[in-house]
Structure P
Amino acid sequence: MRITFILPGFIKIPMGGVKIVHEYANRLVDRGHVVTLIYPIELDINHFSISLKKIFRNTYDKLTKVNNELYYNPNPSVNVLVVKKIISKYIPEGDAIIAVGWQTAERVSELPEIHGKKFYLLQSFETYFRNRKKILKTYHLTMQKIAISQWIIDELKKLGESGYGPLGNAINIDEFFIISPKGKRPYHIMMLYHHHKIKGAKDGLKVIKSVKMSIPNLKAILIAPRKPIHKIPSWIKVVIRPSVEELLNLYNSSKIFLHTSHWEGWGLPVMEAMACGCAVVAAGNRGVKEYLMHKHNTLLSPIGDIESLSNNVLLILRDLELRQKLIENGISFVKTYSWENIINQLENIICQ
């Protein structure tokens, strides 16, 4: 089949959902499909606001000397096109075309049939953006919806819509695995930092500082896509855009992965950390609750509950037996989600 993915803009650092689409593309090509990734430069959403944000981010990255290289490159057999906008003359003919993100959905729905059967990939229920009404409208477009999580399908049902799935998510076992003994790790806590409020970075910093009061020699590390906007104490190490190899080593250097996000479609970094032998303490957002079970492979707390999150971190640090149980169950769990099964599902949906 000829399969086209339309991504939400030209994204230099393909992480999260875009990284997953790269995985789809690579694995579909390996199965003999012709796959094209389309990166449109212009999207029909508040151009002035978006342009200002891009200028600010680019300027901020230059001033803070952030590495701007691509993280992931698709398989050489995957076609990659950067186009001006989502209109028919820039899009190849095909058998299936998949809108990735609400920003692309409306334009993909308007494309002629020569580009293939139309699908809308939902990796989250993205109503946390300011364009809430516009986003909700896209969920009623006449395209087949594909959701990664059951909670997203449940939200579609509330709108009178339906979706295929849940696909789930998997990690690349060649990228994330245990390379160091679980008991010999220099960092007590590792956390992914993102400036967006829904990612809960402020909560995470409060938790780390609270735990520090009980464990004065606490060592913590933040991984961030760009320099944090919050003031970070000097005793917390900050690593900006580590390579995949560096990220593997950092996960393997940490005892606990702290996840304080308020909203996730799935929460892939949690799975990466578990595969590398970290015990997980998490805020119970709907994404991670798809696969995290309290006292089995994690300790969950209510979203934004700093006291509960801090107590759970302290409990895991002090209770080696509990920590080992969570780690072992986490490692076993990650193995139950395979890319083979996910691509089988995706293939069945778009090829029917």
Structure Q
Amino acid sequence: MKILKYLFFLLLIVLIGGSIYFATKDGSFDVAKTKTIQAPAEVIYNTVKDFKNWESWGPWMTEDENIELNYAEKTEGEGASYSWKSEEVGDGSMKTIKVIPNKEIEQKIVFNTPMGDSGSDVYWKFEEGDTPATTRVTWGMKGEQSFMEKVLMSFSSEDFDAMVGAMFNQGLTNLDQIVTDEMKKFTVNVDGITQHGGGYYMYNSTSANMSDIGAKMGAMMEQVTNYMEANKIPMAGKPFTLYNQIDEVNGTVIFSACIPVRDRVITPEGSTVVSGFMEPVSALKTTLKGAYENLPEAYAQAQNYITQNGMQPHPTANMFEVYVTDPGEVPNPANYVTEIYMPVLVPEEEVQ
């Protein structure tokens, strides 16, 4: 009997000692991973802010293809939430607590376990990257483990920080791929023959290799804009590029960066920004929705349409492209809209 009593007291001492050990063990955690993505912060934020989008990049989706997702009426912004049920990853829910658009998101995640609910704080940060047009995306989770969670994790073969960190790394990699693919989407539509009204415009011109047009265009358009603002000249339409001369053999072009105005503007002698006039013209209109890098494909389809329909290019009018959307206001290149006009000679009755 004395032996049993001693064993009992020994077991009691072990239990008390273990309880004290686990109770005093630091259970706080803060696990975060960061990835630089070549995309504007707004594009990435728009993909993360809506819980319905998480199906396309969430790392746990590959863990259980049969996971059951339930969305609240509101799935983005403060108060948005969703929940899940899964035999593989367990049950749980998440709610968005606070958002600073394009900068931060704070969320609360709750895991439903046999030992009770376990809650943690999830956070996102979207910061400007070290190079232009990149964003440093941080995804993290912090909180305090319960007594039983500390006990279980002490005997687990998996390191908690490593396990959560691996999940976040995979999620950020998936997010990078989704955002990149989304920004590459484009469509081309050959709209047909239309009558462009022409009119006055402010412009400057230069010559360049065809591959350098994009690099030079931004600075040239900014120069025209600054001149108009300094002289209080209002815009009368969307900016456009006028292709004055194209040398396909040598791969060079002379082009103008233009902004429409209502009336003719007299500029000082020697001004690099001057006023021009475009005559009304019939042209084949083609619309590109997507990044400017897809313009060659749009031109190819337009030229193919001209050839197949036996159209004759206009002998004196130059082709031009109109930028319907402002990249400064539309963060996702997939949503850029550019109209291409290729002047042609057509019977009057065919003009739309």
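Any read-out appearing in this document is the output of simple, stated calculations on the displayed coordinates, not a laboratory observation. Computed from a predicted structure; not experimentally measured. Cβ atoms are built from the backbone, for glycine too; each structure is taken alone.
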Handout entry: distance in nm of label points 7 Å out along Cα→Cβ at positions 109 and 197 from the coordinates reads 5.5; which among P, Q
Key = Q
Exercise for the section: Please state which of the structures P, Q yields 63, 43, 40 when Cα extents along the principal axes in Å is computed from it. Expected result: P
